[in-house]
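Some structures are shown below for you to check.
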Structure P
Amino acid sequence: MREASPVTIVTPVYQMAQFVRDTIDSVFAQDYPAIEYLVMDAGSTDGTVDILREAEGRAPANVSFRWFSEPDRGTADAINKGIERSRGCIFAYLNADDTYKPGAIRTAVDALDEDQAAVAVYGDADWIAEDGSFLGNYPTQSYDADLFRHECFICQPASFIRREAFSKAGKFDTNLRFAFDYEFWIRLSRHGRFARVRRHLATSRMHRSNKTLGQRRDVLRENIVILRRHFGYAPFSHVLAYSAYLLDGRDQFFEPFEPSLSKYALSLPLGLRYNVKHPVRYAKEWSSVMGNRLRKVLE
């Protein structure tokens, strides 16, 4: 029987005592026989370190568990440090407020074994609330590298990457605080395609204190930065989301986007500013969207 390829899971954590035990337990519950699990703590003072110490004594035989507590330069830096210390042929990172579904790692490894050309695999995922209750399905889509021009359609905790592909694409960009995974997917997609498995592999916890919602303005602005960097263009959908936040401060998840004339109006000058090299293209996109909305109103 062929020996199982080692899989590395890295969890970056800072001040997440409320959730990190659930995250650790979801890794410990995996049935894959060769898991290396590294938790990279940035110097938490809220009890996280006590939870990590306690976890040392109950790691199952199939999980090699280590943790480190030291300063870092943000989440991307913590993940990079974890990968540098790891040995897995396949790796993933699982944030300290997310969890794996039972059998997630085995499912991912099997999918990569079956599709040797794939550089990564991703599955479906659940959005869950702070208390763990189900909120909805993450809007994952079938793989199409061109979709990255418009959106990040991959749920990060439900994704697994081949180490050799990561080495070719390069590390996570430590200059980015929020969209470093989106930016990495774009770079990785240039080295090969991703495989998708239609099975729920993870949960993504949505709560007002997480970075995605708690620092929404910076998230939206950073998305625009990376789209301009890689594609030279910020599409209307991202500009509109940013314009809307500037005007109403809604997180666009628990507080859904509400259309208004002022938001659409602001998205024109903002979009032209972000797309100074492509003003005609953006103006046409903006006009097309506004024309469609006007037709719907008239109907």
Structure Q
Amino acid sequence: MSSRKPILVTGSHRSGSTWVGKIIAEAPSVIYIHEPFNVDFPPGPGVCNAKFDHWFTHISTTNETDYYTALRNTIELRYGLWNALTNSRSLGDLKQTFVEYRRFLGYRFQGLTPVVKDPIALFSAEWLAEKFDMNILVLIRHPAAFVSSIKTRNWPFDFSNLVQQPILLKNYLSPFEEELREYASMDHDIIDQASFLWKIMYYVVLQYQKRHTDWIFVRHEDLSHNPSGVFQELFRRLNLEFTQNVSNAIKFYSDSENPRDVDSPTGEISLRRNSELNVSNWKYRLNALEIEQVRNRVEDISRQFYSDQDWA
């Protein structure tokens, strides 16, 4: 395996983690791993055989035995051939399994460094950093931009995913326990749901900032306004080579010729966008009352990341 540390790219969902993960994966000797914590669309039993019952699972020393071996194998690029074979349901599945198996053997032979892109791993970032000596990159996104993206895609969140994790409540979310139980038991409109979800996620990120001065924290907006410059600094801090291929990928995904807005209710995803204009999409996706609703809900946390000017 490479002597370079494995990398976790996390933050809230809809914070640009896929964009950032894909750009980092353009570096020589780096391979991209997509969302092992994903409940509905995991990367496959050969890539990661961990079973997650809740969105935003929190792993700690209390429950790590359920996840450690599977995640260690993922991060060490050890393909679970037996797991994949026993889950194959067709000849096509078997062929795909052996293709993946040979591919991962090649990754290990080449000593590639994994970049694990997973916002759903946000509440397990400290455990991942400690157990696997990972470099942690946390993305921060403007609350109105996050809420507007959730609204556009109509992605409600079931807060019972958090309430049913007592260790998570105890370790990270105790100030919000009563509210979380209320949100888990009653319906709220999509703006209020997304605002509260942003607030609790970035409350935890603030705690991370205080405890981990070696972690990298970057605002989505700073990346969007100056992708080449900020990515070059990220590559320097992650000890990655910033090549012409990387520069070309940044231009491809961020160029001013790309569309301004690619979010849609159908769930279609495109990483190509005009990153400069994408920053302000929330200003026309949300009306004035909705923007005020979001800000009032998150202001005590958001002021640590965003000034009055950022709401203008």
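Read the figures in this text as sums done on the coordinates, not as results from a lab. Computed from a predicted model, the values in this text were never measured in an experiment. Cβ atoms are built from the backbone, for glycine too; each structure is taken alone.
To test your reading of the models, identify which of P, Q gives 16 for relative contact order in percent (Cα under 8 Å, 6 or more apart) when calculated. The structure behind it is P. Compare distance in nm of label points 7 Å out along Cα→Cβ at positions 127 and 167 across structures P, Q and report the one with the greatest value. Top value of distance in nm of label points 7 Å out along Cα→Cβ at positions 127 and 167, among P, Q, belongs to structure P. Quick check: -0.71, -0.85, -1.48 is what I get for log10 I(q)/I(0) by the Debye sum over Cα atoms at q = 0.11, 0.12, 0.16 Å⁻¹, calculated from one of P, Q. Which structure matches? Structure Q accounts for this read-out. Each of P, Q could give mean count of other Cβ atoms within 10 Å over residues 111-118, but the derived value 14.6 comes from P.
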